[in-house]
Structure 1
Amino acid sequence: MRRNSHLAGPSRLRRPLAVILGTNEIASAVAVFLHRAGRAVLLAHDPALPVIRRGMAFHDALFGDPAFVDDIKASRIDYVSEIFAIFGREDEVAVTMLGLTDLLVIGKIDILVDARMHKSSVTPDFRGLAQTTIGLGPGFTVNENCDLAIETRPGSIGLVLRQGKTEEKDETPSTLGGIGCERFIYTNASGRWRTALEIGTRVFKGVVIGHLQGVPVEAPLDGILRGVARDDTEMPAGIKLIEIDPRGRACRWTGIDERPRSIAEAVMRAIRLSEAERILVDYIPSLWAN
């Protein structure tokens, strides 16, 4: 009798499984590269940090909205039993609200990438949860909480670490059109965020973009909404709420931007390095045996 593919388990997966923690623009760029390299990809939602660059991310698929990055579609799954069915669709990646502990029941993961981009929280030890574990950005130490780490700060973006610790967090945003932190609005208090505006909307300085806990939030300058937290989101204090792209016709709010692309390319280099080292580990003992 033919087995139900929804319940057949990891043996039904035709492609190696990559799990990415986070649904932001960097996690999504990594997902695109892993997908194109032939892996089944699942992005796990991070409830701690709301995503603002949603036009460059698979995040909105979590809420039933269409989400495409570089023509790759994301679909939401809610149950572990759905994983095996959706991974049979080779033109999609999957996103989920399920936590990592829920996903571990499907068996050994091939690649685990922590792309949550937390700058202050303590990072758990992910080693042993996958064939290769890769940490992006601050908070990672190779051979302590990951197998390989990748720098994400300006000046060292994409550097693959085989030992040591990633650089500490950098509070200074990179410039865009010659403008740095002035293009962002941060939450000065926690509260419910409401807005009717979408990514890609042209705004002008002083225009009300939305309301945080009933308090109006105005655009800091003229430009395009490159980033804005999703309507009806509960926002913590002290995090990015809005980003304005001031570059006029050069504005970009969809696809894969330069920084996420560099980080995603570094993830692929790290995976190739890990695979090459595993081959050597397996090959050298066989030489001695012969």
Structure 2
Amino acid sequence: MIRALRAAAREHWPEAAMEALGLGLFMVAAGVFGTLLEAPGSPLRAAIPDPLLRRAAMGLAMGSTAVALIYSPWGARSGAHLNPAVTLTFLRLGKIAPADAFLYVVSQLAGGVLGVTLVAATLGAAFTQPPVQSVATVPGAGGAGVAFIAEAAISFALMTVVLGLSNCPAVAGLTGVAAGALVALYITFEAPLSGMSMNPARTLASAVPSRVWTALWVYLLAPLGGMLAAAELYRAVMGAVAVRCAKLHHTDTARCIFDCGWHRHASAAPASEWQAQEGP
């Protein structure tokens, strides 16, 4: 395993670095928009007194950020997981090597923490103090049980959409748009239940500097459980070979380090054919 980790670090460090940078930028965006919309002294918060409208604005901002990262050159190369639950789900599906999965998870955690730390150093108390509190994710009024169910449900739905779209050539290019739209909807409507994490690294990125550890187990277990359940259902319905690649947005111009069914399928038929086909 040590040898495999060394090889992964030597050969695939650019992709891991892109995962760190991607989640770091996502957390910077979350911190900046969260402070603008929720800090007591913010003019934007005063201009939008309705909490639902503020969540909708936050959802639009973060959904757009997710879409931009997925379709960026970095996202196209690394696969734009930006989430240990996504990476470990693709590990379960056999599309990423264990050493690469380990490298991705470590990079995501490091990038997220660095992003939050940068925002804290720049914005200070407006970001670190309540109500923004480093955009920490904590259960809503329903408690940890409700938060767990909500996190598992939205994670299940997200992974179901990602697998359903990304493995169908006719609509694969819309995977990132759909994922971003779900992020926007979840922040708008689900956030009061769990804070809308869906990402263990995103929660830890806020918890480490803020030391807000409330119901941390919810955000470590529920997203992974929901996504793994979606993967198992997809495998049961579509078959194990139906998952083509671990990328959310696959292009022919970016290197692919995964067990990639797109490349194998493309080598057996002209591009015009396999891009038009549906299913494996």
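Nothing in this text is a laboratory measurement; each read-out follows from the coordinates by a stated rule. Note that this is a predicted model, so its numbers are computed, not measured. Cβ atoms are built from the backbone, for glycine too; each structure is taken alone.
Can you say which of 1, 2 returns 16.5 when mean count of other Cβ atoms within 10 Å over residues 181-188 is computed? Derived from 1, not from the others. If distance in nm of label points 7 Å out along Cα→Cβ at positions 37 and 213 computes to 4.3, which of 1, 2 did it come from? Going label by label, the one that fits is 1.
With mean count of other Cβ atoms within 10 Å over residues 173-180 as the yardstick, tell me which of 1, 2 scores highest.
Values: 1: 14.0; 2: 19.9.
Comparing 1, 2, the top value of mean count of other Cβ atoms within 10 Å over residues 173-180 belongs to 2.
When relative contact order in percent (Cα under 8 Å, 6 or more apart) is computed across structures 1, 2, the figure 28 traces back to 2. Which of 1, 2 yields 32, 20, 18 for semi-axes √(5λ) of the Cα gyration tensor in Å, as computed? Clearly, the read-out refers to 2. Here distance in nm of label points 7 Å out along Cα→Cβ at positions 85 and 101 was calculated and came to 1.6; which of the structures 1, 2 was it taken from? The correct label is 2. Taking mean count of other Cβ atoms within 10 Å over residues 61-68 as the criterion, the top structure among 1, 2 is 2, with the largest value. Source structure of the calculated read-out (helix-only ellipticity at 222 nm (-39500 (n - 2.57) for each DSSP H run of 4 or more, over all residues; to 500), -5500) within 1, 2: 1.
For volume of the Cα convex hull per residue in Å³, for residues 69-116 alone, the highest value in the series 1, 2 is held by structure 1.
Out of 1, 2, which one gives 6.5 for mean projected area of the Cα convex hull in nm², for residues 149-204 alone as computed from the coordinates? Provide the component values of the computation, followed by the final result.
Details: 1: 6.5; 2: 3.8.
Only structure 1 yields this read-out.
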